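Quick heads-up: structures coming right below.
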Structure 1
Amino acid sequence: MKIRELMNYLNENYDPDDAIVVQWWGRDQFDTSGMTPEQWVDAADYMETNPDTDWGYIHEALSEVLSEYMENQNAN
């Protein structure tokens, strides 16, 4: 999800004084040295739309998906 989309969603659905719990993962939190910005967007989109994602272990799931994504990109 792009930050712009999240901000629009929050602005439309929450009062600025509401308390919420937030987690996020950005590219800087992973070893993405061999990944282009476009590939990171693809990987983030995949995580957002993957119905098998175990969100309880999101960091591990993201790391696994990124590793698989990089292997597939390098194979092509």
Structure 2
Amino acid sequence: MGKYTTYGDVRGTCGHTHRSVRTAEECLRRDRYDCRAAGGYSDRGVYRVIDGYLYDDGIGDYVYPSHGRSTGAVRA
């Protein structure tokens, strides 16, 4: 069993880790709903947390901020 969180370059993380992909996806759905209700959108996605860093299973690499890799991977 892994740990997961939601993250977007603009919105940041949801602030907590989830014990399953399912609960992280539920958190993401709530965030998207709340943003839509306020007239915006959420740029968050679901990521796995490995040793305190966000990992994207889809690309098989750690998540880096939009401004580049020089600052290192995004911490959970």
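FYI, it's all coordinate maths here, none of it is from the lab. The structure presented is a predicted model; accordingly, all values stated were derived computationally and were not measured.
Check the numbers for Rg/Rh (Cα atoms, Kirkwood Rh) across 1, 2 and tell me which is largest.
Between 1, 2, the highest calculated value is found for 1.
As an exercise: helix-only ellipticity at 222 nm (-39500 (n - 2.57) for each DSSP H run of 4 or more, over all residues; to 500), calculated from one structure in 1, 2, equals -7500. Which structure is it?
It traces back to 2.
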